[in-house]
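Read-outs: derived from the displayed coordinates by stated rules, not from any lab. Note that this is a predicted model, so its numbers are computed, not measured. Cβ atoms are built from the backbone, for glycine too; each structure is taken alone.
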Structure 1
């Protein structure tokens, strides 16, 4: 490649690197002295021996220039508060080749340096403008078709680009999950929203490839391929040699991935369209035809720094910056454009300046468009809820024949069985749901042949077979990534996380990915799922921290997440019906917390009384979101607000309180922990003479704070109140666990304090 003249490159620290990179291109073209080949037709190689034809090169060049000038525009207009994002794609424009060689129906999960990819993918459908759409996103305009002004994201519903925020590898598990879901659809007879031979495309940086979340996706992909199961995911590692300011060791990516078993490695030069095109093509075709996980190591560079606030001259030498800027892929593209005879110096510079003008005009236009100005506008897509439609779906019973087949006979239908305990009725409800929704899948560790650690899923594998009920590898991040992939492809996933403590290993798959998708896509994409989690404390004879986890605050803090927690079997069944309806109708991400200590509980007051077993609710019965259950509604001397394990505990304590103090005690089972039903709580509190909040969560972070806030804000702040709550500690082993969790004696003692 012709050397850069650098007559206008940096001489001191005050020079703006974006201006220098811009001027480098102009100088390079003006001073170019190479040989010119005779131009040929659109379908001739752009250069001798290249697999890229002239037409393809022209279009890729245009996409590269759009990406570059969007970056340059953002740097200029950010200081004028007309643009709010400056992490650019400069140096990564070669990813446009990946877009050209994949289809617009190949779901794409992109990292933030994907301007070239997006500009090129926009060609796949007519009538779309990558410049204006991007400008609206940069300007945080409500008219941004990707996110509605909520974030600068690369996304498009018609182009199957699912929006990501500034993600660091957290999108890899769901990209793999989507690839697996494409293949799973055929096995369960589900019609995909995309062609059957689609692949999942996922891009990320070399620094991100080291992240634990990335490594778990690579491992799961190889684990899948090792078993000869299809997983057509194209991992695109855009290797620019640096992560913000931390350099990737030379050769690290190639050395780390070239010889990984069952992860097929390909290298492509993303700095050179003429040479790199065939290399990218080979990787894409391999992934599509073999249906194997494929790792494309795409060589890139990073010019103009990590973002507009990254002044590289403060921590990199001028000589090093010169070297980086000399590797700018647009300079190589300019050389190809001129040497191929497709452009003259004048026509190439005219295209360059016309693209600049187009980007600035779009940005100025976008700056005049409306932005989000109210909280209601911001939150609108976060947690959609259509009560009437959800109720109708939860109560729908038009699957009687499938239901009969699932249970075996009329006599075996659960509503025709005697009262049963929680574990049995959850299993019955899951049979019901899987009969109702042929697109539903249940998966996790140990859920299939074994039926789960607590036999809750017993019989489901036999009834619905391994295509719908199956075990996964021991990796909660992958389990939740799979769930998102299945949801992307129109299925209804019900992942199981074996214990609440294990959820924390993978929390970001819900917090940062699944629950945020509706928000950041302006409700264009949804991740409907019902995550089942064996939860809470009081497990006897087995335990310690990982099996007695009461950390509910981590879930309640996730925006938009629905959290339900039943204390008895009939409530579990009606709650599950509503949760699945919320997922189907409104695309909600739901968590179903199953109290381990109540799984097998049959008695309430005395051994053998059977008072914690209940009749299975008939099809057509469902629980309204936020609806609580009240025991002894007429009582008002003391009202106990609680949930889960606290419900039978409070009912037992109520007998003692009545005997010792003569009070009539009302017990309120909240059932729904997020969102809390503040109006219901306030209404119950208003008729109470005294209030007790029983929360097995930790004192500093449980459910109780939300309950008390609802009571106070509802006007009952003057009512005498006590809180019985877990201690701020991890749960120890054996009997010591009961020292850190609330007990009946503490509930009674708190009542005496109120007296």
Structure 2
């Protein structure tokens, strides 16, 4: 039997974490090599190395902390004292990236970043990576990163923004943050980090293939190609496998080494002495050139993907043994012993001392308080301070800035005649950008063209390229940019050209932007006001992607705010409140603009001009959750609706009154997320009949929430019907109106209640 076969046979019945642990101890105990004279702190740890002895000792300690946190988690998970076992074993070389960068360089990290975190903790005195990590592993409410909501790598003082499941979804916002660092200089915005900071983003080799990663790489190159600075350091930690799927040998290098405008560097993450110079070189290049930089860091993975990954079930023992022989801690132990910095006894003393430190911390963390109430869990999800938001929404911008934005006092919008929705949205955006000098408006076609529907016409001329600009056609990157700008203290106003296009990038809001306050326990926020041309009823154009009534995906995002005006004056006051929610409470908000109502001027008949409204005075704002009620005293029939349904319901109300003699009240919800249940119940109370007019689809709209609010208020006995779109995609041309509800459908539903 060969030596590897003998080792394999010996180890076959053991837990792989135990084997990795034992391998290190036995390796050190059996060391018989020659030791050099121990170098002084400022001397190279080995001849020719760019890493000095002090740096090696600290990096090695960070590696050991990371390793023992992994080992501790595997042991204590079975005792229900730890709730996360995706470890960093084999990736500890990422500690070199932390050492070569600053604690003020915003970092968006892969979940295998224990070494990076342990090393970055050195950047500020008095911080303890072991205890902080133990609190996170234990889901303690005292966890300084997330307050017990998730095991995340995160730290407010260390500028590590917490990520929850880093399958590439964090790359766009990392690039967005890098772009924002440079954009701030162009608009005179004071950054919360030094002006020469870089953004760091780490991920695995498998994740580099993800569409979301590819969009970030493409956008980074697109930016650099135009000579625009984008100082992002993409760190691909290549361990050769994604859970159980192997990455083809050489794939990452072949795929990235020759990409134009994405500068490639390679470093050995398994060897601190030889790898550090290349890591330093990549970091220095990114910081000095301000170009997107790709650092290909060679790593390995030992102990499996997570505690539940029993590799022995799908990998041969021989393969596992060979893999465990590449453990970077064995190489670091060799350097430690060969350099003379440690002897076997002192090295094992360090190893066991850190083990004890980790278990002691875990024991202390287990005794701390945990989240034990729903209110505590949800506290940072959707902060809302109504009085402060109301005051900020009503606060007027500087008078001189307003006059400059509109071209003079006589051209202020409140002095103009009533106008339709598209014009009033544009006026409100001028107002917001004059009020908030840190605001940026961007998306495809929004600049010189003024948007597909000319809603943003004139903004580029007034605020110029630094604040109003076109992006590449990539909704994921548009929302990644928005998060980056928000991370750096700006107020982004991204435009998504159509609601259907939002679904291509939904995870940037659902999984990333809207979750940040929750998973950072309110320490980080990325406020934004996303504008989306939305809903159906376009004539002469459309089909599914331009007549999209799919609202359910928006309603499923925790902490999100979604407003949908049906008329111009409401649009202006709603925008003021959405911007105030972002500024005051850090909220992620969306403004759905009904395309079919953009140019609508008439309500009942051609030329009546009854769907044009005066621009509201600058101090007016719409409270969150407040609807608009037409004919408040009427209660024979109450119609709940929003968007296109409002003018339809008003027209239908005239016909219903003529046919049945009923007084009809129409309730425009205006706010779709969150629905104001109390307002809905108050409007339903006393109603003799209720209609819910929802242009969304039957199985996934807004109406279900309205009906639930009515029933839960004890009003389920009131006769009620729903007028709703069909469960189908929207076809082209006139066929679209067969699947969307219309005036006649509302009238017919009322007749059914007679």
inquiry  = As an exercise: distance in nm of label points 7 Å out along Cα→Cβ at positions 111 and 463, calculated from one structure in 1, 2, equals 3.8. Which structure is it?
reply    = 2
request  = For the read-out distance in nm of label points 7 Å out along Cα→Cβ at positions 175 and 527, a value of 1.5 was computed from one structure; give its label from 1, 2.
outcome  = 1
